[in-house]
Structure P
Amino acid sequence: MIPPSPPKITAVEVVATRPTDADRRIFAVLRERDDKTIEEISFVVKLRFAAMPEPTSLGWALYVGSERIPKYWSYKHGIYFKVYELQYFAEHRGDSIRFSLDHHDFVDTGHRLADPSGGSSRPAAGTSPLPTLDQALDD
């Protein structure tokens, strides 16, 4: 059986968003686990595809550098995953975004992790609030 081709990424965008209720539960766990203050901003990393791949029984694992992204979701233009700590971007700045079918052989997409476009803190007073997840994915 010939393996499917990986999706072709045309753009990578990072959007700071308002946390969902599920995100707030994750922040609570992170605060308790790490005993530190974490700003409640959910960063959505969107990978836009040239075309959505056909469904198949073989799934591509997503990696940023050597770190596997354990969960990602689809949206109308591709896939996205969430990052909950700004430090993640510092640790993975410039890392390649890759796919793998077997966790040994990798396909480099030619794209790298981008920095957040929404900044590291909440908007200044008098500016628009951060977008919701739905707003961030509706492009």
Structure Q
Amino acid sequence: MIPFEVVVDGERVLSDWPLEDRERRALITMLVVMNGIHEFTRAFNYVIFPTGEPGLYYAKATGNTQMRPRCSLGLGRPSMEVDFLCRAIKKGGRIIPPDANSQALTVRSELHAGNLQRVRYRPMPPKRANTTDE
């Protein structure tokens, strides 16, 4: 599965997500695992899970925060691509934001209409703290 991310208001859904280093590593690990799976049926219920909305899924990455970004099958090759549509986390048994599914459905509609850009996800390493000796 090739991960793509949607660009909303100039911000990439995954790459620009403000995460701590541990969460960034967990997200990258999940996406590397996903990238090694070559068809959607093998990723289903392993890395990607149904939300209850038709054609809308969430991926699981676990760090200090339980990341649950919303995604759908890719526009180009649905059996081989996944489009990440919006950010979401799970905290205290609740999804934040609570309307993550409806946000994702709106973004998916805009993407299908050609109003939003999608770009291939390229993992970014965690940012290192400035450790200059003075």
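For this structure, a couple of remarks:
- Identity of the structure behind -7500 (criterion: helix-only ellipticity at 222 nm (-39500 (n - 2.57) for each DSSP H run of 4 or more, over all residues; to 500), calculated), options P, Q: Q
- Distance in nm of label points 7 Å out along Cα→Cβ at positions 34 and 50 derived as 3.7 - corresponding label from P, Q: P
- Identity of the structure behind 2.3 (criterion: distance in nm of label points 7 Å out along Cα→Cβ at positions 18 and 114, calculated), options P, Q: P
- Test item: distance in nm of label points 7 Å out along Cα→Cβ at positions 10 and 98 calculated as 2.6, pick one of P, Q: P
- Label whose coordinates, when Cα extents along the principal axes in Å is calculated, return 55, 33, 26 (choices P, Q): P
- Which of P, Q yields 1.5 [distance in nm of label points 7 Å out along Cα→Cβ at positions 26 and 82, calculated]: Q
Only the coordinates and a few stated rules stand behind these numbers; no lab work does. This structure is a prediction, so every number in the text was calculated from the model and none was measured. Cβ atoms are built from the backbone, for glycine too; each structure is taken alone.
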